[in-house]
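Student: Okay, got some structures for you below.
Readers should treat all values here as calculations from the given coordinates under stated rules, not as data from a laboratory. Here the structure is a predicted model, which is why all the values come from computation and not from measurement. Cβ atoms are built from the backbone, for glycine too; each structure is taken alone.
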Structure I
Amino acid sequence: MKTGMSVNRKDEVACIEEYVRVYNSFDIKGMVELLHPDIVFRNVANGEVTIETHGIEPFQQLAQQSAGLFSSRRQTILQDIESDGSIEVNIDYEGTLAVDLPND
């Protein structure tokens, strides 16, 4: 962890790191336990929001569906940036599909 951070920020970064660890382990229950019930989840790829959920139940459903698509997956935190009281995390993602996806 970076030095000079407030305890609160250190705790927040540790929570993010734990989330990535359980995500990489396909531990949906562990992921959900770390989140606020009113979570707003946005997946952003190439600057565009590709999916968004509001609340823990829609997030959990999405997480379960997504986990079934992959035989392996790994997120790696590249950078975390604090701005206006929130933390933005840049992540590298690598995954192997378990199913064929339709070509649109």
Structure II
Amino acid sequence: MLVIDNKAVSELLDVRDAVGVLEQAYKDLATGEGICRPRIDMRIPAGDGRSIYQWGTMEGGSARSGYFAIRMKSDVLTEESKDGNRTQEKYCIQPGTFMGLV
């Protein structure tokens, strides 16, 4: 397993390459060579009376490329209202931290 942070991603992943792979993946979906499941989020109260714990997954694969992947994410959600607008804040352990696995 390879664990990388945002800094490593920015050094390893070229945006043009990523867009090209996404374009091919959508073409694979259109031709039946690709498959994906929409994201599913499961939520339960976090126990502090104001937050929700959310676990989310989604999968996809391509017969043409031979790859299949699952994305898993773990979030704590809080909703806040300010000036009549409602926002949703997400984090992993504390605000500003995130966790996702592919």
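Student: A value of 55 was derived for percent of Cα pairs over 18 Å apart; which structure in I, II was it taken from?
Tutor: Comparing all candidates, it corresponds to I.
Student: Taking 5.0 as the value of distance in nm of label points 7 Å out along Cα→Cβ at positions 31 and 47 derived from one of the structures shown (I, II), identify that structure.
Tutor: II
Student: Just checking, which of I, II has the largest value of distance in nm of label points 7 Å out along Cα→Cβ at positions 23 and 55?
Tutor: Going through I, II one by one, distance in nm of label points 7 Å out along Cα→Cβ at positions 23 and 55 is largest in II.
Student: Have a look at I, II and say which one yields -11500 for helix-only ellipticity at 222 nm (-39500 (n - 2.57) for each DSSP H run of 4 or more, over all residues; to 500), as calculated.
Tutor: Answer by label: I.
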